[in-house]
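*Asks:* In the part that follows, the structures are each spelled out as structure tokens.
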Structure I
């Protein structure tokens, strides 16, 4: 059987509606529509009570207020039970002094993990890899990032990516490598030769050439 015929290997696609879910969490049942009108960062981890996952959850918890300021909610997931999630959350608070403020999906049947392509048999058959999905207020999947089980994610990068996506949506621009709020943004390429001539001669833009122009917002 080819990989494309195996539902384990199915991946959602960017700029399409994210897979719907109806899942039990530590804060009650959540669906994709529970987050309608808000951005959502949905992220999976291999297992509770593991060291790398603990560092990631604490980092997400510490940065949760920054995500919330941007109209963005956080939602964790692993293929563990409610009891395991609650015990782990309590352990993190007791041992590290960090309270987890966001819900965690108990995905024992792996329904959500399969729908989002979080199960990679080359890594593990019964654990989700470190997958992160940014979903916009309309429920459209805008970005997804996968990490191996051995290496933790950089949570500030997801906040930076959220800022970049929101800036692109609001202003119709692109952002260069490593862009941070306040940096210059990239203007969409000129569609005609006449537009290219006008752009490179405009005081509004800083153009290296007709196809690469930036501006300050």
Structure II
């Protein structure tokens, strides 16, 4: 992202958390969001996916409350279907904090947001990354999934914050917990939290056994 400030349309969703460095496939069917995708494709192909706050149902057709932190990404692949709907693939670019909603004559909502940068680790996060890798290997065995399923997310040479984000997006099922991790800028704390979350998931799958 070239600047810390950005203006983007938002795509509010109930249980979706969009992390940087991840790919998010979306099926877009509502008229206002079909218009958003069409406009985004004509401009810079960017949009912000943000999680709806609890109780959104009562005002969903209008402007329901959303979390302050979301994920900005670029539409890297799209297909317009014969009924006007879209299948799109969005690549995560950055966390953003929504500062304010802007007046607009579009069907969808537009916000001014600030790009949030990771707080670099103060020490060695190797121990947390080792815990994540060990827990993920155990998790895949417990689920009888291919051992190499998470190899891209866990690959050596990536920044530790990227590994934490990719595993959070791929593995952690609880939407509220994913949102907390999205809002956590400190890489040290995020890696530790992801390691603990995956280890807890493994214990639950194993019925509490170590």
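Computed from the coordinates by the stated procedures, all read-outs in this text should not be read as laboratory data. These numbers were taken from a predicted model, which means no experiment stands behind them. Cβ atoms are built from the backbone, for glycine too; each structure is taken alone.
*Asks:* With distance in nm of label points 7 Å out along Cα→Cβ at positions 36 and 180 coming out at 3.8, pick the structure among I, II it was computed from.
*Replies:* Matching structure: I.
*Asks:* Thinking of I, II, which structure, once mean count of other Cβ atoms within 10 Å over residues 92-99 is computed, gives back 19.4? Mind dumping the intermediate values first?
*Replies:* Details: I: 12.5; II: 19.4.
Of the options listed, only II reproduces it.
*Asks:* Same structure, new question: Work out the source of 1.22 here, i.e. which of I, II gives that when Cα Rg over 2.2 N^0.38 Å, for residues 108-155 alone is computed.
*Replies:* I
*Asks:* Assign the value 37, 20, 15, calculated as semi-axes √(5λ) of the Cα gyration tensor in Å, to the correct structure from I, II.
*Replies:* Label of the originating structure: I.
*Asks:* Given a value of 0.30 for FRET efficiency 1/(1 + (r/R0)^6) of positions 76 and 196 (r between Cβ atoms, R0 = 41 Å, to 0.05), calculated from one of I, II, which structure does it belong to?
*Replies:* Only structure I yields this read-out.
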